[in-house]
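J.: Structures given as structure tokens follow.
Each value in this text was obtained by applying a stated rule to the coordinates, not by laboratory testing. In this text the structure is predicted, and so the values were computed from the model without any measurement. Cβ atoms are built from the backbone, for glycine too; each structure is taken alone.
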Structure I
Amino acid sequence: MPESATSPIANEIFAGSRVSGSDVEISIVTTLDGFEALEKEWNDLFERAATPQQVFQRHAFLRYWARHYLDARTQLSIIAGRIDGRLATLWPLVRYRRLGIEVLSFMGAPVAQFGDVLVEAGDNRAALLQAGWTALASLGVDLFEARRVRTDAALCGCPLPGIAILPGDLKAPFANLSWRILPDGLGVAYSPRERSNHRRRLRRLNERGVVTFSEPEPGPEASAAAATAITIKRTWLLENAILSQTVMDNRFQAFFEDVAGDAATGLRVSSIACDGRPIGIDLAFDCKGHTFGHVLAAASGYEREGLGRLLIHRTFAAAADRGNRVFDLLAPADEYKMQHADGLVAVSDNAFAFSWRGRLMRTLVLARLQPMAKAWAKRLPAGLLRRLVLR
């Protein structure tokens, strides 16, 4: 592995490992035009090889991410591996310079909730992954920061190089929809008392006005609902003095407005309205029989009615109606999510160092200073947090 970050990224092609008598041809795509040109091949690979939790590696999702988040300080560095001309693996990465070092990370941050690579199944899988690692190491970067990697990620399909896990104990809870939802209400996973409480919450909400439920199809109506969801979420964060630079960033809303209008992204909207005014909206992604809940936005002032719980149940029901079997609540495993969970998947942040600069960044900044800063931020007074959020 190189000890200095001197090799420039270019649109280059070079031979990788050999699999089943054929060479793995590796190319590094660094331009938006190159990324767009991969769309058909990318979609074909996704359809035949991706697992549901790789929803955030869809070409359509990353196309909108690039539209809103890719800037002049960040360069695409997509590793594409082909066998006999057929696209067999993709590493959707970006490259940037931080604190004087060269870093690679997954495309999609901060909106993508899981990071991973795409790779064909079969006997060549381990060799294809190794070819990707070899290509990555040749790019001359100091660090590969691989955030939100699930234990069932394709990236974990071969031994990872070195000890790279950063501090943190993230888990992604998921719900089995056949246990959670029945045609006439809550499923057997909930106690009789909880099912009774659910009916009581619905009655209380109906006392506030005429309650309607809707799931607009991808298009202008869904885009408008997505914008409303982000507004509700931001208001709730401010009222509760929770610092979230991601949600407060204008790009976050613009991104969701775009993806809600395009069926290819898999984003689906579930909404609860009272007297015609949206009070609860969930934004979730469908992928291969699973739904991934991303934004849960419940208006303040409906705590007595249990609006947040009602919205989760409504979102579960809508996902089941679309034929999905599992609802992934994403990391972290907050208490409110665990009340609806049937299992957990471990998720880790990782940093792979390729030089002394990278090792220093991993040890000092990522493993020590960043966790300390997050812990310190949680202890800030509510008023100061609100001012920071508004900035």
Structure II
Amino acid sequence: MTSGRLTIGAFVSIDKDQLQTLLECLQQVGYRTIGPQVRDGAVVYDDLASVNQLPVGQIDIQDGGHYRLEADESAGWFDYVVGPHSLKNFLFPARETIQQLTLQDGSWASTTPEVEGPPLAVIGVRGCDLNALKIQDRVFLEGPYVDPHYQARRERLFVVAVNCRRAAATCFCHSMGAGPAVSPGFDLALTEFTDRFVVEVGTDRGGEAMKTVPATLCSVEDIQTAKDVPKQLEKQMHARKPEDGHPQPRELDTTGIKELLLGNLQHPRWDDVAERCLACANCTMVCPTCFCSTVGEVTDLTNENVLRERTWASCFTGDHSYTSGGVVRPSVKSQYRQWLTHKLASWIDQFDSSGCVGCGRCITWCPVGIDITEEVAAIRGEDI
């Protein structure tokens, strides 16, 4: 058994019930622990007091406009993939107060609220969402303007990631280089086996958290076996091998995608998708990288106290493109085109990466099942 803090890059094996010990260790040092659990028929992130709350033995069946949970006796603790929640829900919340204004002696006094609450430890983060976190870091932390609220939450975030060993039909993280294996950026990473987890230490903070968890150092063979789990899944995804009775995984050809999309702004496919799109903004709400927001003011009945609130916004609303001359993108066609071309093309100019991590949420949670991979293939002229 190990003793003391583990170093970065160490691999250890723990019995599955020791995940509860890790959870309790994080809670004892002050973390609010968040993890996947079932709410209203979906796997979402919520406060996790015990591993008994995890959706053990559940798998998610996902397709365009379709999400269902099924019990599966062969499923492990983390064989569901992703639900509608991501780290964005906690680091860049859907609504938050960014300024408080109070009328005092005829003038307005302004204060900026501090980020309150304990630091967060999130268990079950997948490779796609870990890459989405890196994208949002570029948006909120790099460049001349840093978002102080995001920064405060990000600095106190502890990530326990999970290597996927199963993909949903809407997953295409392999096409985007975002999974199914987790990439650096985690504190701890789990690879699940029948009776144990192999744990990789990603940071000193992660090694410290494992200090009191009973664990055994992995052999070279154990480490390779753990690394092979997501590698085998990636091979299956590239082969587009479906699960029994379920649709095959998606694929997105990213070759020259920026030039493809920006060079086809008048393609007839934009009209086709506009006839199906409801402009409901579901895709932007569940996307782990979308960052558009708006600011509004809420006053009390005395008009002497004002809260300036930031809320999520979407390029599928008229207000998003409103200028002094009117709405720039008034049609569903122009709104969808803005979303897709920004996500996969002009995002590259802004942040030197794609804005898509292949999580497939926009496909699953679209009420009419619009498929981003299908739309790109159609513009590329491929049979779909």
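J.: As an exercise: helix-only ellipticity at 222 nm (-39500 (n - 2.57) for each DSSP H run of 4 or more, over all residues; to 500), calculated from one structure in I, II, equals -10500. Which structure is it?
T.: The read-out was computed on structure I.
J.: Check the numbers for mean count of other Cβ atoms within 10 Å over residues 154-161 across I, II and tell me which is largest.
T.: By mean count of other Cβ atoms within 10 Å over residues 154-161, the leading structure of I, II is II.
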